[in-house]
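Every number in this text was worked out from the coordinates using simple rules, so none of it is lab data. This one's a predicted model, so the numbers in the text were calculated from it and none came from an experiment. Cβ atoms are built from the backbone, for glycine too; each structure is taken alone.
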Structure P
C-alpha cells in the first residue's frame, strides 16, 4: 500500500473535473442552460444513463456531479462487481445518506445484481449513474432504463474541446503540468487534438508521454517537438470493437456512403473497417450493397463484387485492400436501383397478410395421374409456342390479378427493363 501511494496517478486521472463547471465539452448535457445542470446546482441528482464512445467523459461527468452536490460517491464495474459490492454500496448509503453509485459497463448488469439494487434506487437510497459504450435502447436492461429519468448521449469531443483540455493540463499547477515549464507549439497541440479521435483520456496520455520523452536534465524548459508528439500519437486515435455499437455503425456508414455515391466517405469508412481486420464483414456488406443498392441498374457490379470477395479471401491483408478499393469505388460511381428487392418485399408483405388467393387452374401441376380430371393444367398456353415467346394469359391469382409489385426505374441498365416492362404491360391491356 505504501508503495502504491508513491506511484503518481496518470495525468488523465488527475485532470478529471471536480465539479460540473470544470467539465470540458458536453454542453448539451451539463451546459449552464441545460435542465440537468440546474437540477444539480439545486442539489437534485436524478438517476442517469450516460452512453457514448470510450474516453468521452462518462466517468468524469459522474465524478463531477457527485463533487458538485457533495454526496458520497462509489464506482463499480458491472462485469466484475458481484452482489457483495452492491451490498457494500447500500450499507454505505444507509450510514452516510443518499449515495451516488456509478456503474460502468451497466449493459452487462445481471439479473441478480439488478434485483438487489433497483429497489434501493426506487426508494431514493441510491442514485444510479450508469455508463455504457453501447446503445442503451438496444443493450441496457429495460428495468434499469425505466429507473433512469435521464438518458444522455455523451458525444466525441471536438478538436477545440481537446485543445482546451490540453491547455488546462499544461497550466494547472495543482493537478497538471503547470509546475514545470513546458513549451509546445500550437501545431503540436493541434496534432494531439486531431490524432486522438476526440478521446480525452488518450489525448492527455499522449501529452504526458510527449512531455516525459522531452525532458532533458540539462535544460529547465521542456520543449515538446512535433516529431516527438508524432511518435506518441501513432495509432492512438483508432478505436474498433467488433462487438460494439460503433462497429455496426461503421458498416452502416459504408453502405450509406456507397448508396449516396460519396467515394471519399466510402473509402474512409472501409479504411476504418480494414484497420479493424474483419474482412468477412466488409465482404458480406459489399455483396449486400451490390444487390440491394445497385442491382438491376448495373448487374455486372454484382459479378465484379463476387470476384473481388474471392480475391480478398485468397489474398488476405495487406493486399486485400486492393480489390476492396476497386469494388468500393466502382459501387460508389455505379447507377443505383432498389426496385427489385423492394418489389419482393411488397410481395412478401402480401403473403404474410394472407393476400394469396387460389392458384389459377391452368398453372397448376399436371404431371400426375388424375390431374386432368381435376382440370389442372387445362388451358395453359406454352409461351415458347408463340411469337417472341410471349402470350397473353393470367398468372396471378384472381385476388391479386391487377397487383403491381415491381416498378422499374430508368437508372443505368435498368432502363432496358423499363422499356420491356411497359411494352408487356401494354400488351396485357389489349
Structure Q
C-alpha cells in the first residue's frame, strides 16, 4: 500500500540525545476513542507523557477500523495511526471484576485520566471523577462529551458533523445559493482536543501550585460555538445572521480565490496597506492604490464585483510562477490553492519537516504528520507508531503495576485480558518505558 512512496517523504530526524521532555514523568490513563479524546492524549504523548490507552480486548477503539487499513496492520487504519502515536495500549476487559480492579490500580498511579464515553458509562464502572478522586486525590480528570455531563442534553450522543450543524458553523460555510457545507476535516473534533489538552496542562500547572487535582469538562457543542469565531459577536452587535460568502470575505476586499493562467490562488487583503501594495507593486496600477474610494476598506467592499472582475482579467494573463514572486516581494498574503496531496509534498511542508517516514516493526515504515509545536528546550518525543490492540498489556502490568507472570496468566484465565498475548515486536519507546518503570 505504501510501495514507491519513500521518495515523497524524508526519514524522521531524531530529537537531540538526552533532551528533556515537557511532560516527562506525567502518566495519563486514556479511556478515549474516535478523535477528540485520542488526539488530546496524543498531543500529551508527543510532549513526553506516558499515555496508557485502555481498550477492550479484541476490536479495541472503533476508530482503528476506519479506512484505509494496511493489509498487514489489522485494526490500525490510517486515521487511527494519525491520532494515536506514542501511546501504549493495554487491552483490559472492564466488564470483568478482575479487569476493573486492574484499571482502578492504573488510575491510582495516574496524574491524568481522560474519558469520552457516553454520559453515565464511567459512573456505571465506578470510574467517575468522585470515585477516582478517592483512589487518587491529586488526579486531574478530563471528561469530553457532546453536550456536557449535566442538564437536559447530557444523554445526547454527538459527532463532529452534528456539532458543526447545530452550532451554526455549517450555515457559514459554502455559497449563498445552496445549503451550507461541513468541513470534511473534523475541525471541531481537533479543536476540542486542543481545548482539552490546554485545560489539562493548565490543571497540571495549578496542581503544581496548590497540590490539588480537579475535574475538567469539555463539550463538543461548546467548542463548535466558539469555532464560529467572531461572527458570534458580530451577530449579537447587529442582529444580522452571518451569510455564506464562498471563498470571499465579508469583512475585507479583495480577499478570495483568483485564477492565474495555470493555477488558482488565494489572496487575503486584510487591510488597506496590503491593497495599496497589491495595486502599486504587483499589478502596477498606482492610480487604483491612490483612488479615494478604493483606498478605504468600506469603499472597496462597495465595489467588490468590479474589483474582482478586473483582477480576474489581469491575473489570467500570467502563470502562478509569475505572480507568486511578485506578491511575495510586495508582502501580499497569498497562496496556491492545493489539494491535500500537493500540500503534503509542497516545499513549505518539506521545509517545516511536517511529513516524514518513521520506522514500523511490521511493515518497515509509516508516514507521520508532525504537531505544529516547536520547543527549543523540550522537543517533542521521537514518534513511535500507534500501537496494536493490547500491544503493551503485559508491559504495563509488569512494569507499571508490578504484576508477576503467574498473576498475569491467572488474569487471562479469568477473562480480564485477551486470551493470548498480542504477537509482534514492541515499539522502541515501549521497551524504554518498561525499562524505566
Structure R
C-alpha cells in the first residue's frame, strides 16, 4: 500500500467528545466466514461483511481457487458458491495475516499449484510453523521455509492426521489449520507445544464457527484440537460489528472527558475487542449497555494507568498504549511479545513514536512500561500498520499538532476511518 505523501493532521478535540458511531463488520468473522463458505457443501451468504483491503484480498484469493463470490448492488452481502480450480494460481496476501495463514491449508485441497506472496513487510511475518505443519500432513510446499513467498502444490486432497506446532508467534497458525481440517481425509489432530498461545479468543471464534456448521471440534484438552473429517454445512451469517475497530472510538471518550456510544454491541461474542469493556473500566470509564448499544463515558478525570496482561487481546495494545500515555499514572502492559511479528514490530514502533512526541515508553521483554509525560505535536509514523494509525488518532485528540504519516493504511480494515474520525470530533 502506498504511503500518503502529506501527513494527515489528526483532529484535536479541545472539548469533550459526545458522539454515537456505527462500526464496520468484523474482519475476523468476515474472513473466517468466507473460508468456511468456500469449503462448505453448498452456497452461503455473508451479510454485512467488512469491505476493506484484508477482506477483498481474501475474496480474491478464494476466487483464484475457484470459488464464486458475488457482491450485491448495495454492498450489504456476499453470495458464495463453492468451487475448486484445476488451474495454477497466484495469490496476493498483501499484509493480511489471515490470507497468508488461512488460505494455504485450503489451497492444499486444490488440484493445482498455488503461489503466495505479498507486501514487503509480509515477507518478514512468521510462517514457518504453518508450512512445516502442512508438509507433515502430506502437502508439498516449495520455497519459503519460514516466510513468503512459497508455493503449495495441491493434489486434490490432503491426508491430514496428527501434527504438533509451536503457535506462540500467532494463533492464526491454529485457526488456519482448523478451518480446513474437516476436509482432510483423516481430519486433524492438532497440538500446540510452546509458550502460551496468544489471542485465544480468535481460536475460540474459529472453533465456534466450525461447530455452528456441524463440524465436530474437540477442544477439551488444553492446547489440543481434534477435528473430525466430514462436510462443512453451508450457512448464511450476519457479521457482527468489529469490536477491535471500536478501540480508538471508545478511547476517545476517556482521552477527551466525553461519552461515546457504539451501536449494536453484541451481548455475547468471541471477539477480542469485547475486553474493552473491562479494560476501559479499569481506566476509570463508566461502561453501560443501553439496549443493544454500549456507552463509554469519562468521569472527567484523567484516565487511570493500567497494569495488565494483554496476551489474549494484543491487537488492542496500540490504542491502549496511546491512552496510557495520556493517563494520570504509570502503566505496564504485559504478555505481548508476539506483537513484534505483526504488521510491524508493534512494541518498538509504539515506544519510538510516543517517545518522539515527548513521551516516556520503555520496551520490556514482553511489553511496555509507560510513564505519562506532557506530549508535544509532531509526525507519528504508522509503519503501514492500521492500528498504529488508530493510536496516533487518539493521541491527536489531546495533543494539538499531531500528524499521521500514512492514515491511508487504515484501509486495511476500515477504508472510511479518517472521514468517520473527523466527523466524530466535529
Taking distance in nm of label points 7 Å out along Cα→Cβ at positions 192 and 280 as the quantity of interest, name the structure among P, Q, R where it is greatest. Q
For structures P, Q, R, calculate percent of Cα pairs over 29 Å apart and state which one comes out highest. P
Work out which structure the value 3.0 belongs to, where distance in nm of label points 7 Å out along Cα→Cβ at positions 232 and 416 was derived from one of P, Q, R. R
Work out the source of 6.4 here, i.e. which of P, Q, R gives that when distance in nm of label points 7 Å out along Cα→Cβ at positions 32 and 400 is computed. P
Quick one: mean count of other Cβ atoms within 10 Å over residues 176-183 came out at 15.4 when computed from one of P, Q, R, so which one is it? P
